[in-house]
1. To which of P, Q does the computed value 0.30 (FRET efficiency 1/(1 + (r/R0)^6) of positions 187 and 251 (r between Cβ atoms, R0 = 30 Å, to 0.05)) belong?
2. Work out the source of 3.2 here, i.e. which of P, Q gives that when distance in nm of label points 7 Å out along Cα→Cβ at positions 59 and 451 is computed.
3. Between P, Q, which one scores greatest on relative contact order in percent (Cα under 8 Å, 6 or more apart)?
4. Please state which of the structures P, Q yields 0.75 when FRET efficiency 1/(1 + (r/R0)^6) of positions 587 and 611 (r between Cβ atoms, R0 = 25 Å, to 0.05) is computed from it.
5. The value 26.4, 88 for Rg and Dmax of the Cα atoms in Å, for residues 379-626 alone was derived from one model only; which of P, Q is it?
6. Which structure, out of P, Q, was helix-only ellipticity at 222 nm (-39500 (n - 2.57) for each DSSP H run of 4 or more, over all residues; to 500) derived from, given a value of -11000?
7. Assign the value 329, calculated as volume of the Cα convex hull per residue in Å³, to the correct structure from P, Q.
Structure P
Amino acid sequence: MGQYITAVGIWYANELPTIRKKKDTPLQPIFEAFTNAWEAIIEKYTIEHLRNGHLTVDIYLRRNLHSNENHTYDFDKIVVTDNGIGLNDKSYGRLVNLRDNSKGVLNKGTGRIQYIHFFDDTIIESVYKSSENSTYKKRKITLSKKEAFLKENAILRLDEDSIVDAEDSYTIVTFRNPIEAKETEFYQTITSYDVKKALIEHFLSKFCDNRQCLPQITIHKCVDDEAIESLNIVSEDVPQPDKEDSVIVHYSKLDERRKIVSVPDKEEDFKLRAFVHSEELLPENVIYLVSNGATGAKIHLDNISKTDNVDGKRYMFLLSGNYIDNNDRDDRGNINLISATQFKKQQENILFPEEVVLLDDIEVETNKKIGEIYQEIAEKNKVKLRNIEDLKRMFLLNPQTVDTLKNRIKNTDTDEQILQKIYESDAKIKAQQDAEIKQQVDNISALMPIDADYQERLKEHIDEFVRTIPLQNRTALSQYVARRKLVLDIFEKILDRELERLRNGERINEDILHNLIFQQHANNTEDSDLWLINEEYIYFSGVSEHRFIDIEYKGRKIFKDDLPEDEVRYLNSLGEKRLHKRPDVLLFPEEEKCIIIEFKAPDVNVSEHLSQIDFYANLLRNYTIDELQITSFYGYLIGESIEDRDVRGRVSRFEYSPKFNYWFRPSEKVVDFSNRNDGNIYMEIIKYSSLLQRAKLRNKIFIEKLEKGNNP
């Protein structure tokens, strides 16, 4: 019966849940055993003699009743064997003491916990040379978190500790009884090739460093102790880096105002290796941090998307360095690098170092270096910057915000994601400005007129208040004006046939321009761009492209539903249903008034439709409910194909205004057939191009002011 190694000062039942299982891959315990085996070989052999080292990974399966038919097998065990230095007293001490950090400040020896998170039983058998008398000793240990162990406050049981007759040291780590069924299934089906590929990918940096003097590494897959697959990892299997370079990153610290500043005379040198493969072999473009030779966490690759390729090639980058090694946590690959946000928000009870290399700076400098060594990737970054500049001009974005965020914006970000980052940053600025305004109001409220310096302090606070208000309003105003600028740009592109579909010969129909100004079938003028016609129109009630009989005003349908028989006959005479007609836009600025807007396609002769608005006004004057008697009408007939002689030749009462390039009819009677007072209508005929120029002039001052403010 073995001896349980009872912990002192900790309680395993509480401690183990704090060391999380790494769920990235079921091969994690094999990676951990492989690392320990490699380190044991290095500790035993000098670099030039590493070829004398042997490292073997064996997967053992057992036949079952169905193996002959479907070639499936039951999982038995995984064994990792090495001829390294063995589990000597020093190594054993680290194994016994859970929080031993003798291998590094952050490496507290809990990597072995991955063994017991994955397997019920991990057996370590090791022969080592005693430092006392050069005899060989053997230790056999079982690791587990089964109830029998935890009951003894132990995860380790010493099953054998004896002197043996041996000629060399070795360690055999055997994994039995996976805890989760899905991992059992994984181990049953994994191949030697899968293990080889995973080991090379995970330890690529280590393999590159030792390409010319690799230990002898073998992977076997065995069924009933007979090897059915056997593969080696040799130098030729290790890909050559396409390029290598250094990445220099400065340390950072907090100044007296708790702002992050660079430490100019203190820096870290990181090694960057670049690998280029076909997109078939490399599933994604990625930067890995490498800790102690093993691939760890990913960091942001900003200049190219994960799935992008350049001429069918993808890129993998490995970033290594002593700083990363020294900040590797005990579960390997979980690297403790501090972000700028964490560093700035640290509290007195958080013991961050006074000077650190920030993760943000590592990412920025690494991506900058990648752009330097691969021009094809740098070009993608230039495309990003050009797009950001386009968005800045289009939406009048705050240049200070944009410049601050450029390094946080990835080449892979969509326009929506870029704008979201900028607007979120602006929102934080606005919150700070609101807080400043509140502070100024509080300061003013605290003043007393009887104080000797009252006038002086009042002026000081008012000046600050006046300074803050424009800053607070600037973002919202910029976005409002920027939207108008964008609409004006689209309007101009439509008329100039610069939109893609129009360049390809598609006709500019009435719907395109109608929807630009007021979306068809809509009834919310605040969401429209009716300001293109008149600034006030976005504040009126109105509808777009609705049948007369369906139109409502203040919750009621505006046309009568109990008309006399003769009026019903007229409205449906000559095969027409006059109340089924759809005016393009109706607006109701107030009771007894109505604005009627009709759009015509640019290639339609507008003069052929001069009576349409008059006809609609007549329907509104005569057949609306008694509570809504409309007497004043304003009509706009908007198109582009307008001939002066056609207009005035058909309706001589129209006059032409050369200064503003439109036609108008001051007043015309709208006949009321029921002997009530007639209504009247004022009407304009205007070109889209003139409408565009008017709107540009009205908004010019706002756009110029903001553009000037954005380009000091």
Structure Q
Amino acid sequence: MKKYFLLLIYLFAFYGCSAQTQDKLIEENAVIDTNKVIMPEMKHRREARIIATLFTRYHYKKINLNDSLSAVILNNYLKTLDNNKLYFYYDDIQEFQKYKDKLDDYLMLGDVDPFYKIFNVYKQRVNERVKYALKRLKEGFDFNKDEYFTPDRKNAEYPKTRAEMDELWRKRLKNDALNLKLNGKKWDGIVETLSERYKRFQKVILQYKAEDVFQLAMNAFAESIDPHSNYFSPLTSQNFKINMSLSFEGIGAVLTTKGDYTQVVRIIPGGPAYKSGKLHADDKIIGVGQGKDGKIVDVIGWRIDDVIQLIRGKKGTTVRLVIQKASAGPGMPPDTISIVRGKVKLEGQASKKEIVKIKHNGKEYKIGVINVPAFYIDFDARRRGDKNYKSTTRDVKRIIAELKKDSVKGIIIDLRNNGGGSLQEAIDMVGLFIPEGPVVQVKNSLGKIEVDKDTDPATYYTGPLAVLVNRYSASASEIFAGAIQDYGRGLIIGEETYGKGTVQNLIDLDRFISDDSKLGQVKLTIAKFYRITGSSTQKLGVIPDIEFPSPVPPEESGESAQPSALKWDRIPPSNFKKYGNIQSLVPKLVKLYKERIKHEPEFQIYLKEVNEALKMRKKKKYSLNEKIRKAEREKAEKEEKARKEAEKKSEAKITVYENDGKTKTERLEDPELHEACHILADFIELTGGKFGIQ
């Protein structure tokens, strides 16, 4: 993978000799639309050609930029602008179809005008809708009427008439107003809040610059090929570098835009949000306030950059977030949480040990748990020759030694919500549990396969082992879990993992143009991961041996939910030695697990939460009758209160040891982890405690 940038060198010569000629061709043939508010800059034409060539020549997928892909790009771009079909009319979409089989040709020439023409129609439609919204809010709504609002319109038809569009917006506005009314706002306050919300959204769209539209267009192109390839504008690129350095002061959350909402993609291990435990993946941020009593600013419809600026701040200051939990549907009460801003440091990501004591079949078991929030390494310290540089493998090796002294009966590696990190650390960590051997295969865009191996013959833990995963365990986490499963070295417990089995490289576009233009960056998929069995982790992820119910359906979250995701496939297996036939024990373990959870109060509460979350995700329409919505909300609040009271009464505790191995605290039991400990105890009993590397 380190050699791939060498493949791009000759592109510089190509663009150096042809850019001027092609720019002249486009300028001479361009149709000047006097109604356009935003037009591309000259650098965008050159940049588009570079991006198109990079993707067609060096993307892993080996794409053909043809009419078929052109249709996908157009569709992606329209979804980006109007995913819920609330702005464009049917006739607009029909008009845009003239670009359906031409965008491929335009991109290769660097002609991005069609994207700007579509955007300017979108801007016009936004202006019309905001004007309608401000007028309609003054008329009020009848909240006693029985009618329904469908928030998800992705599969709906585009409105054909103004009356049809107005009716959609009337219900949308009524739903927004009802949510605020149920939150205790008076009518004047509701009108003020919603008017400001829609005026703010209109202002955001009016402030879009040529670079913003170009980024939307290039991402519509990149993401039509695969979901992890992107274009970053110079500003976005700068923010990306700040996030990757983990040196900014904020809350430590990766955010994205979904519809009108700012949504949490993942929580950065070691950051303030991670430590607070209050914010989670898929939660929506609908309001932001500064300090303990600063005014909450409604951020629905805001640009992601503006929301991030509100959330970021100096270390030690407090930010309040109004969030709609991932499990809650429209109309459910939002939560307001406070997080103290801080720096995301490597030390905060460090692996920690926990000891869980359980009574199992009349015996007491002490199970060691190693929580690994990310696969990290301090490259700078290692480069300086610091013998005590931090890394996942070094920390886990130390913790294993401590757990051995504590005489634990087995060890669980907790990889829940671990989004990956250093591949080499995942490989090295597998090596702690097996003698030397292959861990992962990597196939590049040229078809060459490299096998990455653990070369350390030592085995640092030979006893009973389990790995706990969930839907947000991804990338390097899946490599670790997959290898442990393939070797038959330990049990995999939890939810089906994310399924990200691709590798990306970041390419600075400035290297291809010799003038002073400041260009962005491209993140390009260049390789694919495969397990030692030859099976890809892409899209499929890792299927646990004992599977827990998940509140996140695979078809809604994870790689398999992405239409452009690369396919799952196989390559020849590596030569490796399996250490045990765990699969023969799985049916018995599943039977014991299912019988036991019937009588575990904490796990039953967890199951109820999962079922409620799945039920809410399936719900497609919501009543606009105040009495019905109020009753639904009161029921949800009552159930939430009962759950919290049950948690407080729980006597099950986990002892958590800090990085010094001595400082310890206790926290409430984690139902999934608690059950994983019982499953490992069953495993120990079925194998007589002798399973492992002998």
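Bear in mind these aren't lab numbers, they're just calculated from the coordinates by the rules spelled out. The shown structure was predicted, so the numbers you read here are calculated from the model rather than taken from an experiment. Cβ atoms are built from the backbone, for glycine too; each structure is taken alone.
1. Working: P: 0.10; Q: 0.30.
Going label by label, the one that fits is Q.
2. Details: P: 7.8; Q: 3.2.
Source structure: Q.
3. Working: P: 8; Q: 13.
Ranking P, Q on relative contact order in percent (Cα under 8 Å, 6 or more apart), first place is Q.
4. On the way: P: 0.75; Q: 0.50.
Here the read-out was taken from P.
5. Values: P: 26.4, 88; Q: 21.0, 70.
Answer by label: P.
6. Details: P: -11000; Q: -13000.
This value belongs to structure P.
7. Details: P: 329; Q: 170.
It traces back to P.
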